[in-house]
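Throughout, read-outs are computed from the coordinates displayed, never taken from laboratory work. Owing to the predicted nature of the structure, the values given are computational and were not obtained by experimental measurement. Cβ atoms are built from the backbone, for glycine too; each structure is taken alone.
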Structure 1
Amino acid sequence: MKKVILLFGLSLMSSLCFSDFKITRGPNFGEIYFIGPTFEGIGLYYSTDYGNTAVCIDSVTDFGNICADLKNGNVYYRDFVGNIYLSENYGAYGSWQLRNSGINQQVNSGRVEGEIFSSFSKHSDDFAQTFINHSCSGYFGSRKDIDLDPINEDIGYVISYQSEVLDTLYLFITTDKFESLQVVKEFNYLWNEAIELTRGTNQGELYLFNHDREILLFSNNYADSWININDFNFGDFYGLGIVGGRADGEVFIKCDYVNMMWENAHTYILYSSDYGVSFEIFNPFSKGQPPLLSNFSAKSLPNKDMTFSDYDSTYFVTGEIPLDVQFCNYTIGEASNYEWDFNNDGLVDSYEQSPIYTYADTGWYSVKLTVFNETDTNIFIKDNYVYVDLVTNINNNIDTTPNTYPNPFADYINISIPTEILKVNNLITIYDNTGAIVRTININSQVGKWDGKSSSGENCPPGIYFLQINNTKSVSKILKTI
């Protein structure tokens with residue numbers, strides 16, 4: 001999905017771009033700690049209502065990164081010279097105790113009381129008083145981030161890069177508490193892209209947040225496969241952080257904005273209870289003129305629980321004609337007017353804040369939201385975000401899934417469809433991993449063939465593709481190799 005961003009009047013000193021590891025979840029529902037701007041500098045905030053409101057409990061201490069213990073009121077921070085401190089009073093100023101030194105990497109919350117990790121190289125079971133080193137055999141590269149499985153005490157993850165490989169990031173998994181690691185996934189991201197990992201709530205759940213591309217990925221099978229849940233419009237002026245919550249589907253994203261003269265300073269907490277598909281937005285700290293950034297997502301109605309059957313793909317809204325779609329507006333800043341264009345044809349379809357729209361025709365639709373206030377305008381477009389399907393005179397007991405072989409394929413793939421389907425449908429639509437149509441093939445017999453080329457005759461690159469018989473629900477997932 002592509003985005004168009006228009007920003008007016010924002011400026012930020014690069015030195016004030018808040019780094020990773022600035023938000024952590026507490027042991028209770030709705031409890032988070034985060035580092036953010038104050039009226040004069042930065043401070044540690046504490047919230048018990050999901051970030052809707054927050055209290056600055058320490059605006060003096062020079063925080064590096066933070067994490068919370070599973071014990072109520074216990075929170076840690078590491079300073080910029082490698083000392084680690086513990087507060088047993090929710091991080092209140094004056095309550096910090098020096099626990100250890102020489103901690104040269106980030107600290108991460110454990111899964112039981114008193115457990116804390118110094119990156120993946122060592123961990124403590126006694127509230128950071130002593131640490132146990134890990135062998136870390138099989139690991140290579142330079143660390144970007146780590147996190148742990150929320151349930152299994154032996155499983156954890158590390159993402160790294162190699163400076164000599166500019167276009168690949170490596171995701172490792174350990175099943176023995178970082179004694180050994182192996183690569184489970186490679187991402188085609190540049191070595192210098194800012195990446196954060198955070199655990200979910202259930203075993204095997206992991207989020208990956210790419211700050212530079214402003215996308216959120218999710219896996220619930222131990223990082224084996226992923227779905228791109230959402231993309232955002234944060235602009236170039238935000239310090240970002242992410243952490244999973246305590247309840248199923250909960251995830252928090254923290255955004256900070258500070259202008260050059262510190263006249264305007266704001267923190268926004270985006271809270272999701274559906275794995276990052278939609279968000280509520282809170283503004284626990286605000287000083288001066290807020291920025292304006294259009295953000296939205298959508299769900300088909302009636303709302304259904306999020307499923308993750310199609311991995312290594314992008315989330316989009318889909319359903320049968322006529323399709324009712326609920327749009328969720330979580331624009332950052334104070335917008336006074338909203339203009340929705342539900343098919344990106346240049347015509348305004350709604351002026352409501354979070355409208356419901358009915359799609360009456362089949363096909364793919366891009367959606368644009370333009371927001372206004374007295375001083376600013378901002379636009380966000382999600383390409384190929386809604387797909388409307390049509391089901392016609394097909395027996396529901398018939399399997400409408402195209403059969404493909406060989407899969408994966410290199411030069412061509414055979415496509416077989418049931419005779420009953422062939423009588424009423426003879427078109428196969430091929431989509432790439434972003435949901436864009438690559439080619440449409442007319443099948444005149446039960447078995448057809450795709451030569452791996454696009455509608456323009458170019459060879460399609462290796463990757464994941466989806467085949468769908470027109471006007472049916474079922475989709476086949478195929479892999480094209482070199």
Structure 2
Amino acid sequence: MYTRAVTELQDLIEKPVEREWLELKSWIDLKDKSAPSRAGIARHLAAIANYGGGYLVFGFNNDGTRCPANADVRKHYNQDVIAGIVDRYLHPKFQCEVAFETFDAVEHAIVWIPSHGPSPVIAKTDGPQDARAQPQGIRSGAIYIRTPKPESVPITSPEQWDKLVQRCVLARRDELVAMFSTIVSSGLPTPRVQPGNERKKLDDWHRATQSVFEREAARMEPKLRTWLEQNFVQFSYMIRSASAGQIPAGEALRVAEEVNNAVRDTVRYGWSMFHPFTRPEISPRFMTDPSVDGGYTEFLQASLFEGNQTGHLDVWRMSFDGRVSLIRNFHEDRFSKRPDQIGESEKWFDPWLHIRDLTEIVRHARAMSEQFTDVEEICFQIEWKGLGSRVPATLSERYVSGHACKSDQRIVFSCFPQAEVIGSLPVVVSSLYAPLHRMFDASFNVSPEWVSGQMPGFIVPGL
């Protein structure tokens with residue numbers, strides 16, 4: 001299980017292919033403030049931000065081949081250099097983060113670019129002038145977007161505004177919803193249990209994904225298989241919309257990538273829940289399953305069991321009608337020992353890790369819901385199995401109290417209005433998590449304020 005890990009950033013630089021959210025650049029001079037290359041990078045930063053966020057990776061030639069190693073990569077492509085480019089050329093300002101990853105003896109600089117907010121990113125300064133006094137790289141006043149080719153180009157037609165305007169409207173709506181949600185709800189969660197048919201639809205989807213995890217675990221050696229079948233966490237949700245809309249199959253992979261990028265503004269630690277890996281063995285596949293709607297429903301599925309390439313054993317599914325599920329082994333069981341070597345008295349439970357994961361799934365559901373119209377509510381079904389005898393503990397310095405859990409399983413089902421998922425994320429997360437925490441510590445108040453206090457640690461700079 002613990003072979004060389006394939007992280008998300010490593011997957012990004014192994015065999016990258018430029019896409020709307022990914023730009024590859026060679027080693028160009030970013031220190032010379034008069035060089036047109038800095039203005040060109042500003043154009044790509046603006047365009048990717050206006051796409052909804054993504055990455056710019058240094059160390060690749062125009063044909064996609066890897067550049068020779070650059071001994072000064074950390075000096076010439078660090079966060080301060082990128083921040084200087086944003087400060088000079090773009091408005092409003094936004095904060096990029098830079099990570100460094102090595103593959104095939106070449107260290108690459110990987111720039112994470114956040115999404116624009118309620119207004120698009122605009123070029124505020126011309127690039128250096130050429131011999132004919134024409135600006136190079138970027139033009140003041142232009143709003144750049146990414147095209148499917150992909151390229152970073154200024155908007156020149158009404159059609160090119162559509163998605164950008166939609167994201168700006170959604171961002172403004174989210175601000176207003178967040179402002180009014182607390183006032184209307186007084187900070188209290190308003191979960192609702194749905195009628196049997198809706199709950200059964202999500203439960204069937206949840207169980208079908210669980211069966212795939214069990215089949216994948218069956219490929220492991222017997223002790224490890226048994227451990228995985230008895231110790232896992234599963235996160236499922238379903239988006240209910242009045243129009244019963246669907247994501248076109250041809251757009252499904254793009255949507256998966258876009259939603260995965262959106263989550264990074266809230267949870268980012270190098271291992272996101274639904275990262276669509278490009279390595280063929282673990283990349284998402286289009287599937288059907290007789291246990292899902294009689295086998296007529298197509299969906300995306302990914303399993304990270306193949307070759308144990310990641311150190312994580314996630315299995316996830318994403319349907320085009322807004323049903324999503326992910327099942328994985330406990331994070332806590334990945335430290336120091338193989339899971340099947342952990343004694344019963346050594347099993348532990350880290351509340352902070354589970355709050356982080358719940359925050360991520362709720363943020364993912366919010367981003368996914370924005371792909372649909374007339375959304376009424378989002379229903380969640382969360383399951384923890386293998387809780388028995390686990391004791392609260394943490395790898396961090398955070399204080400953890402409580403006692404060993406006496407029950408082995410906990411399932412939580414709740415539905416929330418979309419507005420609450422958008423505007424009151426800590427409220428939703430605390431409502432989903434509190435029933436689990438009570439099994440370890442009946443006296444602790446899992447409040448929205450406590451969840452909010454944990455959230456700044458969910459982003460690890462540079463990842």
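I have 20.0 for mean count of other Cβ atoms within 10 Å over residues 215-222, calculated from one of the structures 1, 2. Which structure is it?
Computing mean count of other Cβ atoms within 10 Å over residues 215-222 on every structure in 1, 2 gives 20.0 only for 1.
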Q.
To test your reading of the models, identify which of 1, 2 gives 17 for relative contact order in percent (Cα under 8 Å, 6 or more apart) when calculated.
A. 2
Q. Can you say which of 1, 2 returns 24.2 when Kirkwood radius over Cα pairs in Å is computed?
A. 1
Q) Here helix-only ellipticity at 222 nm (-39500 (n - 2.57) for each DSSP H run of 4 or more, over all residues; to 500) was calculated and came to -10000; which of the structures 1, 2 was it taken from? A) 2
